[in-house]
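Pasting the structures here.
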Structure 1
């Protein structure tokens, strides 16, 4: 089909869901329940036919669809999820591939996953093949390159004065965050999965990865309150809100196996957002911080070590390790100094472990 206008939510400088619009998408193939674009397949996991013509690529969001809207609106909402997800994913992948002059491995995104009878799933995750999964077992083999799985939606939120089923495929921030895990896996490879058997990779995420994915979502949205649509009932200061306008520092870092990597990761994400928001102080546009981060991820991934020992894996969890890589690839002294200043204000220093940074920050508090 080539370049085709498809329906998607367009977010620019505000939280999701954004405004409904038509965006150009290079479509290679339309299947009854899937869209194929370069480097990406977006499919409805339930396999029911949703796309029979070009008009279906411009379906109405139908307030998220679901059992309360009726079959016609629900089918349209599911078709919209396919185009919205494809547009969101391709936007981030285009930015990454242009900055790094590379092509990432193809990504499969499944929408409407992990439904058991009438019970629906309202979340999303990035899955790699593993010998076992901590939750939500897989009924089909997972692609060794990784897959994004999105639920069909379970809870209702408010939008434009009406009730709206929060379908993850309709939320630009959720989609972008999960696709960002694909970027992290194949650019930085925080967990050194390339050294593991393809069918026995780890799906455990570190705080630095979760924070990086939140930041990339915010950068694509141009707004720090990435989850404000479906978590608007949670105070902005609560780590569960994951708002990047937070003032959290390394004094708030927990660490350890029982800590939530999303909450700890918000410290790193907020520091990056602070650097982005004030990049003009260094004479640079906000996007320059995005570029340094992506090149830093690539620098980290260029480490050709074959060591998966505890020390090698532990060092890749540190904010200071990624910051060192970012400073190494920074192309401007003023931007480098800006990054160092913003990060140090949060208690993050190049080369430092998270524990060292936390203890130093608490001593100074």
Structure 2
């Protein structure tokens, strides 16, 4: 479990502040890539963008699993610390997939190959996001982590094609043991009980248990990296659920999606927040589509009593009908260039 602020040394606090600051920049880039760029992919090809229905944002929602090739998909792991060597057993980062020039020579679409150097992999470099942009389509995950435990904290894109090989049974067992639904073994109460726990494992991370591919790898990675004493943030963009999901190992879950707002909805939101319609559109609408405006929407989720460890530490029985997460915040996010503007609360999921 990640150290909290009171447990950290002065230098660790500095590193965490830097990590959180850099994460903001990374998140904005990934939102743009996953959602804004995907939106314009559809527009440029003459197709209607498949906006997410509000029912898909509810806990336990099952999404119609249709893949949209024009929608960007990727998996990025950003760690506050340096992953210990023993993690390689289940998070596969080796010399063979380290981000060095020799390992990149077979990526024929990498435009930066000829002038690639290790300096490009550092977060503070001007061309870092150009490199990241070109590597996002590569299979499996990208790993950004701290460079060793040097005095000055530096973060770099260290590995690509990182496979997550921890078995889902092991991940479920780890969570179920923490939440005291089992004492030791996933199957100690039978196969059906284990199956229900596996379904609840997906729910714990805001997914339906039928989710696969990158989303499944993302939540397994989140559960595995939770054991470390620093924060990791996992970003997963899916071509089927048309969203960017952020999961942190300290328990936070968010989904970013594009929202289509009618002129009537825009007027009402502006009125409710004491804004002119034009003022709201300036700060929150990134594109106009006929008589609609397109905005960025974030949903945050929080865990319930059923999905937090019991205060008495005693073994308890699973109630499969109990919700493990609920909707917390529903926010319209301002355009990134307006840094002084706050998000607006917009409760629409259950409206």
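Every number here is computed from the coordinates shown, using simple stated rules; none is lab data. Nothing here was measured: the structure is a model prediction, and the numbers come from that model. Cβ atoms are built from the backbone, for glycine too; each structure is taken alone.
For the read-out mean projected area of the Cα convex hull in nm², a value of 17.9 was computed from one structure; give its label from 1, 2. Write out the running numbers ahead of the final one.
On the way: 1: 17.9; 2: 19.8.
Attributed to the structure labelled 1.
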The value 54, 35, 19 for Cα extents along the principal axes in Å, for residues 98-185 alone was derived from one model only; which of 1, 2 is it? 2
As an exercise: mean count of other Cβ atoms within 10 Å over residues 10-17, calculated from one structure in 1, 2, equals 17.6. Which structure is it? 1
Given a value of -11500 for helix-only ellipticity at 222 nm (-39500 (n - 2.57) for each DSSP H run of 4 or more, over all residues; to 500), calculated from one of 1, 2, which structure does it belong to? 1
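Can you spot which of 1, 2 the value 1.00 was calculated from, given it is FRET efficiency 1/(1 + (r/R0)^6) of positions 2 and 234 (r between Cβ atoms, R0 = 30 Å, to 0.05)?
Details: 1: 0.10; 2: 1.00.
So the calculation was done on 2.
From 1, 2, which structure was semi-axes √(5λ) of the Cα gyration tensor in Å, for residues 66-145 alone = 20, 19, 13 calculated on?
Of the options listed, only 2 reproduces it.
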To test your reading of the models, identify which of 1, 2 gives 3.6 for distance in nm of label points 7 Å out along Cα→Cβ at positions 58 and 218 when calculated. 1
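Where does the value 19 come from, among 1, 2, when relative contact order in percent (Cα under 8 Å, 6 or more apart) is the thing being computed?
Numbers: 1: 14; 2: 19.
Comparing all candidates, it corresponds to 2.
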